[in-house]
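No lab work stands behind these numbers, since they all come straight from the coordinates. Quick caveat: nothing in here was measured; it's all calculated off a predicted structure. Cβ atoms are built from the backbone, for glycine too; each structure is taken alone.
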Structure I
């Protein structure tokens, strides 16, 4: 019997996702500064995303991913990902907390917004009809793993047209929600 090495490795706690078909990108502040109420002058890295796919974008195949959201604040507003709906509303997703602390901001198609706490070991099922965004509320990297169907697609435009119902700030060590 032949034994081979895996095609990808997810160094869960201290590392990233590696492999020949792993894709990654980095977002800098200037690329997402429109998300924030007030803007920073500098241009730090705000998050890194890694994804591994084996197979076509057809129902039944899965993506495996990792987001590393930096502890960057914009005038006390917590760092966040762009957030998205899935293009295919029949495709759900799982997020799982690996390190750090934050929130998974969720919004239904009517604009109702709520959040779930994210921390090491937390597991989050995201229905295909619900928009989702990660928010780092801590002082270290928030690392969140994900698994979702390759056929899901990402609808970022819907969020640009109708933002999540709340902004999240950290003031004097306390999380503050501000309705939009």
Structure II
């Protein structure tokens, strides 16, 4: 299969956009989000927002370690026990990720990486995309918690479903579809 990402520089630009959205959205959480956790659940489904943010930050470096061929090594999680540490932890992990990946050969995107939990292997670009998808997965979990609590979360790409919906009649007219 052909790589979706063809250069490490392109991947880092993509990651930067994902990281900036995470920073914006985590920053938008109100003070009462600090230490909030679901009242029911197990495992990751019961983690507090503090733990989720720390997990997001630490996991970025887990995937970077695998990509570099240094093993699927999970670093100790950063201290996100208080809200004031959330953004610094995410920003620090982004800097460390860039430092770990910047300058690696583009050929590593096609290089095979052995899986941690099976005999399979993945292309390097897939490992990096798994990292981004993992980050987005937990950001979505935090969005769900925000919704349950009635906390506002910025619209992705600064466009709401309601705004796009209000523009549909104009698009149908312009493009003569029904």
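With Rg/Rh (Cα atoms, Kirkwood Rh) as the yardstick, tell me which of I, II scores highest.
With respect to Rg/Rh (Cα atoms, Kirkwood Rh), the highest-scoring structure among I, II is II.
Consider the structures I, II: one of them gives -18000 for helix-only ellipticity at 222 nm (-39500 (n - 2.57) for each DSSP H run of 4 or more, over all residues; to 500) as calculated from the coordinates. Say which.
Source structure for this number: II.
Of the structures I, II, report the one carrying the highest value of distance in nm of label points 7 Å out along Cα→Cβ at positions 26 and 170.
Result for distance in nm of label points 7 Å out along Cα→Cβ at positions 26 and 170 over I, II: largest is II.
Using distance in nm of label points 7 Å out along Cα→Cβ at positions 114 and 146, single out the structure from I, II with the greatest value.
For this comparison of distance in nm of label points 7 Å out along Cα→Cβ at positions 114 and 146, the top structure is II.
Given a computed value of 14.9, 46 for Rg and Dmax of the Cα atoms in Å, for residues 34-137 alone, which structure among I, II does it belong to?
Derived from II, not from the others.
Work out relative contact order in percent (Cα under 8 Å, 6 or more apart) for each of structures I, II, then name the structure with the largest result.
Result for relative contact order in percent (Cα under 8 Å, 6 or more apart) over I, II: largest is II.
By the measure distance in nm of label points 7 Å out along Cα→Cβ at positions 58 and 74, tell me the structure among I, II with the highest figure.
Answer by largest value of distance in nm of label points 7 Å out along Cα→Cβ at positions 58 and 74: I.
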